[in-house]
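The data blocks that follow each hold one structure.
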Structure 1
Amino acid sequence: MLHVSCSGSPYEIGRQHGEQASSQVYGSIAFYDDYFKRKTGKSWPEVQEVAKQFLPYLTSTWPSYLEEVRGIADGAGVPFESILALNVRTEIGFGMLNDGCTAFAWKTKTASFIAQNWDWEGQQKDNIMCVRVVQKDKPTIHMMTEAGIIGKIGMNSAGVGVTLNAIAAKGVSFDKLPCHFALRIVLESTSLQEAKQKLNKAGLASACHITVADAETGSIGFENTAVDQIELHMKDGLNMHTNHITVQRPGVEDKGMLADSPFRLERIEELLKSAGPEPSMQQLRDILKDDKNSPCAINRSPTEKATIQTLFSIVMDLQNRCAVVKMGRPTEGGEELELRP
């Protein structure tokens, strides 16, 4: 597992990312080149052209993120358009990416947790990295991401955490915020309320679900499509999501990419409600080990027909500003690490 620490200006942060993770960045590009070819029929130059359609919006609204993208490209010695494509991979997929993840947040009287299993193609596991980002006048970020991508799953020094679930609903809007840029915006926020205001204002470019939580107020789930954003508020302190639309609305068609998604949502609710009023970090880690309905369980394992599997498990304790990450399936002997932004 590669650990990267970056600081300075947006360009300097990106360049350090690219220099320290150059082989993993190449690995990410190679993986998505092959993936998009198989899933969409697009060549990598065609993928880059799709990505470039976001440039007018991002240049006018989020130029610092483009500077970081440029820094990664220069540091790794790859084209700017390739790193841009990695960061808009959800949108390029036009709702066809099938990351299968189970996520939840839990605010109790004494604690605030946010957690998930991140499930994706096993070929990408060697390109996952742990990144710490230190910026002037912003919270320090500690996150798990794919090499070359500036925002993903993690937490910050202000006690804000974020998780991601893919949703297979068609459509993309090139004048809204791509999913992985939205995750970075959350990670730069000082509270749930600040993150909510930013996400509401920007809107998201494609379908995904983002759970945002902080240490003090709890969590909100943002169920996004290219045309709207629905907020899912806590019930008894809980928020949970898998990989399907849970609030039906006109004009939004869920392709139902993973048939087990409704089962996993019901199962995680069952497990959380039986955990007692004040769960421990270890209890929540154990919940993410659940194998019921294997191989299509919360703790997902690959099959001959489907190579999607749990690539890491993370539980974040927002009040204590720490997280525990287990690489691979949480029932197996993968590397374990802590995040402390």
Structure 2
Amino acid sequence: MRREVMVFCYKLPSVLLITCWLFFQNSSYAAPQVIDRIDASVNSSIILFSDVAKFREIAPLRAQLDPLFQGTTIAEKGSNASEEEIVDFLINEKIILQEFKVTDAEVEQQINEIQAGNKINRTTLKSTLEAQGFLFDDYFDLIRASVAKRNLIDRDIRSKVSITDDDIKNYFYNHYARNAAASVSYKVRIITVTPENYKSLVAARETAARALQEIRRGEPFEDVAKRISDDPTAETGGDLGTLTEEQMSPFIKSILKNLQIGQTSEVISAPDGRLMILKLADLISADTERYEKMKDEIRNHLASSEYQHQISLWLERQRQVAFIHKAGQPSPVNPTR
């Protein structure tokens, strides 16, 4: 019996359904079956339902190649991520690929470098991928995305990420040393303004506020202390030295507990009536051996978090000017670039 095949493509609101109807002579039509659909569009690019399925299929390979995938929530979920999470990830990837275009030649160069580094040829690479259940074409696409993302990091993100020794000490103290048996000492600076030395309390408050304002504008705390403070430590820039918790009053301790290294307090009223500004200049833990062992690990952790934060800010800015439409949502107004 002769079989006729008829293919119909039609558009429904927000979603393009590509359906195939098989017609058999002397028989009824088969039920329509969705082959693919558009889940989202980003400017001139589209994200298909099959792209979501492909994401799940090659998630383990992406984890090896994608510099912005590792360590994220969606990476932890992998193939179990929801369709919405995957579509959002792919939208961000499309934005990066559009902003940092990578040619086929650049992808080939990157693959050749990988092959040279691993001392393998293209045939071996393809057979290795096939043994793991992956296609070379998918590998090629992931390399393109990874090159684009590294270009984003190198050109727009890296210069914005800086982890200081104070950042590392703060993290170590807040996450490891605070509740440990080893003692912690505080290096503190102070500025005091005593109301009795001024015509009025209002004048004293204005002086203290001006001191804080000058510090926040970038003037060194020590210089402001020498010029304004009436504490005996003024000559040394307000240096109180290094104090243990046992050497501090409960009032001072409560202020310092809420400061990070290098941070300055607001103007505070002390129990004795003085106005003061405190700076936590440094933290010194007795557990120095543990700190030294963990320093590089903490630095890498903080850097990774800051990279993710800066990339999120970059993507947020780009999404505000991109034409993004998800299936099932009202058509967006074209943003002004």
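Looking across 1, 2, the calculation of helix-only ellipticity at 222 nm (-39500 (n - 2.57) for each DSSP H run of 4 or more, over all residues; to 500) that yields -9500 traces back to 1. Computing distance in nm of label points 7 Å out along Cα→Cβ at positions 109 and 221 gives 4.9 for which of 1, 2? Of the options listed, only 2 reproduces it. Structures 1, 2 were shown, and P(r) over Cα pairs in 10 Å bins from 0, in percent, for residues 165-212 alone at 21, 29, 16, 24, 10 was computed from 2.
The value 1.18 for Rg/Rh (Cα atoms, Kirkwood Rh) was derived from one model only; which of 1, 2 is it? This value belongs to structure 2.
Quick note: the coordinates plus some simple rules give every number you see, no bench work behind them. These figures come from a predicted structure and were not determined experimentally. Cβ atoms are built from the backbone, for glycine too; each structure is taken alone.
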